[in-house]
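Each value in this text was obtained by applying a stated rule to the coordinates, not by laboratory testing. Given the structure is predicted, the values throughout are model-derived calculations rather than measurements. Cβ atoms are built from the backbone, for glycine too; each structure is taken alone.
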Structure P
Amino acid sequence: MAELKTKPTQASVHDFLTTVSDTQKKQDCEKVIEIMQKVTQKEPIMWGANMVGFGTCEYQYASGQTGTWFPVGFAPRKNDITLYFLSGVEKYADLLEQLGGKHKTGKSCLHIKKFSEINLDILEEMIEKAFLDTQK
């Protein structure tokens, strides 16, 4: 099996955020850090060149492949901020309905365009459930 290329690094999360040129997106990233740090009680860690993760956990696919990844994290992207949930997002459909704003989902990610349009309390609840689901 191929080894994952994206791994935790010693790079500074603060320094990484200085590379985010959009002021609002940078502020939204800082808010995501605040929420994820509060929920996880973990320090943010750079994973690769552009992902910020909180904590680590081991996972195993049905195929038997195993690895280490962060339970929750995010990355600022060109058109949005993508939040990553190792536990997946489909199981939080009830919270996604209450989230508000424009957002898209993938199997384990949530793409948010405008944080000003979403309910941050619902987002925090979703992050907390996703983190706790990986701690079982």
Structure Q
Amino acid sequence: MRFECQPGCTVCCQQKGFVYLTEQDLPRIAHYLGMAPQDFEKRYVYRTRNLRRLRTPRATRCHFLRPEGCAIHPVKPAQCRIFPFWPELVDSAREWHRTGSWCPGIGKGDLVQIEAAREQAREMRESYPGLYH
């Protein structure tokens, strides 16, 4: 597996889907934005029974996606940080290649050892138990 994030690329941020938050993501992002966690949650988070996710605004895929990139990049959610080493991509060559059809970083850069990719996939599973059973 090869992957290297491409400078200025936000293609992954523009894909259909949701950005889920871990318990650690919410206060970290709120602090970065100078907000109380409860205020951040009220304004930006949609809560389901067992998951939290960023609300999806009408005009864009993410409140924090700007023309110059991610406004919260230094504290971005674990889901964003771990991409593309999600379990469903690491565990399936077909899904990895399918994602590579739109992600310009897949297939570029140094070879990523499979154990390193699996470790990130494991972190994803542990961070989002409501998504991975």
Structure R
Amino acid sequence: MKYCVNIIEVLLRSIAAVVIGTLIGSERMRHGRAAGMRTHILVCLGSCMTSMTSMYVANMLGNNGDVFRIPAQVVSGIGFLGAGMIILKNNNVITGLTTAAGVWATATIGVALGYGFYTGAVIVTLLFLGTIILFAKFERKR
């Protein structure tokens, strides 16, 4: 099986990663969170690139490679970035969990975009933004 990694697909997938990273990051930035627009754009774009690189390498090797191996490391590797966002404040209050989870979700969306799974990426982005926006309002009321 030949994987599509031509210049048009690379451009389309990369632009989609920037757009989605911007949507997610701008919402987080608006609320003054540590990981804002630039962080989410870079995470989404970087994870998108790992998927495209994996398919490119598989093509160069005659499809002898595992196209899921490199992007699989994004899922675990982004955890280290997320761990740095979680802070224990005075009175043992933990902050940054939503930011860390958001960066992880942005990375998985980027992986999907890298593989060209646009439908899944858009649906998850809409659900992501809906969750962040709607539940923040509910939490503030409580």
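A value of 20 was derived for relative contact order in percent (Cα under 8 Å, 6 or more apart); which structure in P, Q, R was it taken from? The read-out comes from structure P. Starting from the value 2.7: which structure in P, Q, R was distance in nm of label points 7 Å out along Cα→Cβ at positions 16 and 32 calculated from? It was calculated from structure Q.
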